[in-house]
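Take a look at these structures.
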Structure P
Amino acid sequence: MSDGTVRTRRWTRVEYDRLVEAEILGPEDRVELLGGELVVKEPQHRPHATAILLVVRALERAFGSGWTVQPQLPMALDDESEPEPDVSVVRGEPRDYLSHPSHAALVVEVASSRLDFDRERKGSLYARAGIAD
């Protein structure tokens, strides 16, 4: 007999990547792996998208050559996390990252309704991975 306890299942980054490769999860699913949980991403409203584009443009000018500014691309932070920050800045060129980068010099999250979530939940994942800014 059930005691009413709800069981959940944690996912690893390897399992998550397999779901993507098998096309069980696709871009239309709008999820990311955070601490072993599949989290639905915030809807893309035009002000959010515009802010991301402006951040990308400013960071490309600020960092210059030798750096890649990545909009909304996955990062392999640890065995249970593959977030897709709104913008990340990684050392090197795009071809240096045939697999997802695990470190960034800077990550930017643009938030309207989930500011606390991005600061606390995602921010703690970035800090744990050694990303200071």
Structure Q
Amino acid sequence: MVTLLLDSERLEVVLSPIERAVSFRRGNIHVAREQIAKVMLTDDAWIWLRGVPSPGIAVPSVVAIGTWKSGTGLDFAVIRGRRPSIVIDLEGHDDFERLLVTTRHGLELVRALRLDVQDEASGDAPASPTPA
């Protein structure tokens, strides 16, 4: 199963050696936090998979690993069965438009990303005036 590492600057999708071999990738996928446009939780990542594997493998409802090419760009998927997954829409990433990943830690990722948005919003809010 894919491991997701999140810090203050980036999200890293850590691929196992088998996942790297099947997807023809030499390393992990790195995404700057500002490139994450939207994160969605789903019980069925298969409905979000678009295009054709290029390179990658797909056995419908069993496994999909690799890059998917569609009319809108490239997506990267690591989907196993019909398990809870996350769909991450990206803006400005060099390689991908979307990441689809089966993980049981999707809710924690969404919460961690949401905390940063709330922290930024509270830091940008104007201070309330003090009574004179």
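Any read-out appearing in this document is the output of simple, stated calculations on the displayed coordinates, not a laboratory observation. Model, not experiment: these values are computed from the prediction. Cβ atoms are built from the backbone, for glycine too; each structure is taken alone.
What to note about this one:
- A value of 1.43 for Cα Rg over 2.2 N^0.38 Å, for residues 9-72 alone, calculated from one of P, Q, originates in structure P.
- Winner on volume of the Cα convex hull per residue in Å³ once structures P, Q are ranked, highest first: P
- Comparing percent of Cα pairs over 12 Å apart, for residues 41-80 alone across structures P, Q, the highest figure comes from P.
- Here the criterion is FRET efficiency 1/(1 + (r/R0)^6) of positions 25 and 65 (r between Cβ atoms, R0 = 35 Å, to 0.05), and among P, Q the highest value is seen for Q.
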